[in-house]
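In the part that follows, the structures are each spelled out as structure tokens.
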Structure 1
Amino acid sequence: MQLENEKKVITVINSDITGSSFKNVRAEQVSIQCANLSGLTMNDVNLTGMNISDANLSDLVIDGAQWGGAQFKHIGFSDKDQPELEQLERNPLQFTHCSLKQGVFTDCDLTNVKLENCNVTGLVINGVNIENLIKRHISAD
């Protein structure tokens with residue numbers, strides 16, 4: 001089936017659209033429920049206001065995106081069929097070349113998190129200014 005230069009509301013139920021492609025498509029207010037989108041590739045898309053809930057985001061890669069106002073809530077490695085420790089060893093979460101400026105982390109498990117080559121100006125953890133703590137550590141050496 002091909003739709004070209006059409007404005008239609010499409011309802012797809014219990015179907016397999018594997019291998020389908022969408023190009024130059026307006027798909028605002030689309031709802032996708034109980035779908036397997038593994039291997040989905042999106043390029044040059046506007047996901048403003050997108051809401052993802054109850055999803056498996058393992059091996060998700062987001063590259064070259066803007067995320068002002070983005071919210072990440074209730075996210076972990078939990079998988080009912082695989083212990084969390086196995087998942088952590090297999091796929092550690094990575095943030096590379098990104099800005100978390102003015103970000104707030106609340107009630108998060110940061111066990112064994114590594115910050116490498118990061119600007120920690122103004123970083124405060126539980127009331128402790130980390131930049132000052134590092135300066136004191138360096139001067140004590």
Structure 2
Amino acid sequence: MNKKYEVTSLILRLILGITFFVHGLSKFQDGISNIAAWFDSIGLMGSLAYVIAIIEVAGGIAMILGIGTRLVSILFALVMIGAIFTVKISVGFMGNGQMAGYEFDLALLVMAIHLAVNGSRLWSFDSMLRKNENNETFISG
């Protein structure tokens with residue numbers, strides 16, 4: 001694979017992972033029960049807030065480390081599709097002055113789709129594990 005391509009995929013993976021991790025962490029720090037109540041108020045199951053926050057935190061860490069990048073990217077894409085179509089689409093691309101639009105969510109969605117399709121092998125634990133499985137000279141304890 002092209003080195004430039006791998007470097008740019010690494011950058012996308014790291015930025016996407018950090019972004020989701022921070023957003024998930026803030027849900028817990030701001031009071032996940034408040035987020036769950038807000039979910040209930042907009043017609044979603046409140047328990048979904050916990051699922052999404054866990055996906056964001058655990059998935060963010062996994063994405064940064066390069067563990068299950070394609071699977072985590074699919075989960076992130078589903079979260080973004082849900083956010084866009086349940087909350088953001090009605091306020092428009094740029095928002096309505098009271099709420100942000102879906103432009104940021106769309107950018108994250110596209111990044112997640114790219115990584116789901118192409119992966120990101122540079123500096124990933126998945127690549128290191130794959131190399132070790134195929135390398136007979138690897139010394140295990």
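Structures 1, 2 were shown, and helix-only ellipticity at 222 nm (-39500 (n - 2.57) for each DSSP H run of 4 or more, over all residues; to 500) at -23000 was computed from 2. Of structures 1, 2, the largest value of distance in nm of label points 7 Å out along Cα→Cβ at positions 11 and 99 belongs to 1. Among candidates 1, 2, the computation of mean count of other Cβ atoms within 10 Å over residues 27-34 that gave 7.4 used structure 1. Quick check on the output: 2.0 is distance in nm of label points 7 Å out along Cα→Cβ at positions 19 and 43, derived from one of 1, 2. Which one produced it? Of the structures listed, the value fits 1.
FYI, it's all coordinate maths here, none of it is from the lab. Bear in mind the structure is a predicted one, so any value in this text is a computation, not a measurement. Cβ atoms are built from the backbone, for glycine too; each structure is taken alone.
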